[in-house]
Structure 1
Amino acid sequence: MDMDDTSPRREIKSFVRRIGRMTEGQKRAITDLWPRYGLDYTGTLRDLASVFGNPNPVVLEIGFGNGEALFAAAKADPARNYVGIEVHEPGVGRLLKQADDAGLGNLRVSRHDAVEVLRSEISPAALAELRLYFPDPWHKARHHKRRIVQPGFVELVASRLQPGGLFHLATDWEAYAEHMFDVLDASPSFRNELGPRQSAPRPDWRIETHFQKRGERLGHGVWDLLYRRC
């Protein structure tokens, strides 16, 4: 059946909401700790200084998985505030429990689509840094349109970063790294800290996670890309 051009179009999602097995501890963490750490999606701009109770710089991580890297970063860097976005609930529950056990006050979590959160809830120039670690590479050519790193997304990120703010990407798929270089180097809003199409050694603030170690055992390389907002 032909589709009328005026018919509403569903926006392509860059993620698949995976249904994973949750432990009882993870379920309790979401139930008990969400009021403290959770950010329910409202679709309106947030005052992040009010959320955290201080005006410290804010780092946002998209797709934090099991929260391993985000927890380590927030714990090691109490002078900055951290917001993590993840739709995989077992990972959210795990992170909330870790944060509570460590008594972290500089961490908040969203369980909503990251693009919608950036677009509707993060004010322009509100972020000091945005991190995107090991996003789904969508290997098949017909799925490349689902990759989150696209020109429109990159300009959205640029608008939410402060001038001089850092966009830190990491991937263990060389083809996706090349795609990231293509998109970021073409953007007038960013410059690569090391020069065009150059990756960096893993920075100290990104720990080597269990996920990365598994990829390296399988023979995957790892590319860290550091781009500054112009």
Structure 2
Amino acid sequence: MTRLAVFASGRGSNFRAIVDHVKMGILQNVQLSLLVTNDASAPAVAFAKENSIPYVFIQGITGRKFTSKNDREKARNEFDKQAVNLLNQYGVDLVALAGFMQVLSPVLVEGYRWRIMNIHPAKDLVRFGGRGMFGERVHAAVIQAAEKESGCTIHYVDNSVDGGPIIIQSLVPVESTDTPDSLGHRILVQEHRTYAKAIQLHADGRISIVDRKVLIDWSGDWEEQWNRKQEPFVRKQLLMSTA
């Protein structure tokens, strides 16, 4: 059983999608053990309460003022130290960052090396990732660059920002009439499907990392079986979009 913790700072739509995958029996041998947040008022917290999922608030650095960069870094490290202790306490095996608005320090990254995933709403993380690239900023930049394709990327977290080894991606065409909002909406649909897939691959032990490159064992018709298992969630998405 893989014990999963989700880190979220906002509405937590990917957190909700992961919960749905667990409740619907699509994510198997995965126990959603904990929500960690740096915003006690985040909608993700209310959703955790509704679903009886343990949650913990740790004061982070977002929205706080510091007298120096050194003080800010100390606060970031302190958050991560508390987080590592908490994850160890809950016996967490894997961390999924889901709209978590705080860059992790080496304290947490190295403590859970290749056991922290992040999702980014773009295909090209070099051009449309990094510091300051989140939410509609990403989609606006993609449209401004006249890209024909975007999507979402699940990657392991390293000490860069959005630069860790890529696990899987889902691609979404950019339409000529797209706005950041419309493109973001279509990508979010794929995010909700793709994150759970990456988590299951990790839980099934099908991922290995060689020279910072992800290798995935797709043998035994794994992907075909996953797609069949995920059909109820896809149907639920379609029903909600037409409601």
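A short reminder: the numbers here are calculations on the coordinates, not readings from a lab. What you see is a predicted model, and the numbers here were worked out from it, not measured in a lab. Cβ atoms are built from the backbone, for glycine too; each structure is taken alone.
In terms of volume of the Cα convex hull per residue in Å³, for residues 179-218 alone, the structure with the greatest value among 1, 2 is 1.
Quick one: mean count of other Cβ atoms within 10 Å over residues 35-42 came out at 19.8 when computed from one of 1, 2, so which one is it? It must be structure 2, since only it matches. Looking across 1, 2, the calculation of Cα extents along the principal axes in Å that yields 50, 44, 38 traces back to 1. A value of -13500 was derived for helix-only ellipticity at 222 nm (-39500 (n - 2.57) for each DSSP H run of 4 or more, over all residues; to 500); which structure in 1, 2 was it taken from? Computing helix-only ellipticity at 222 nm (-39500 (n - 2.57) for each DSSP H run of 4 or more, over all residues; to 500) on every structure in 1, 2 gives -13500 only for 2. Given a computed value of 0.45 for FRET efficiency 1/(1 + (r/R0)^6) of positions 75 and 147 (r between Cβ atoms, R0 = 35 Å, to 0.05), which structure among 1, 2 does it belong to? The read-out comes from structure 2.
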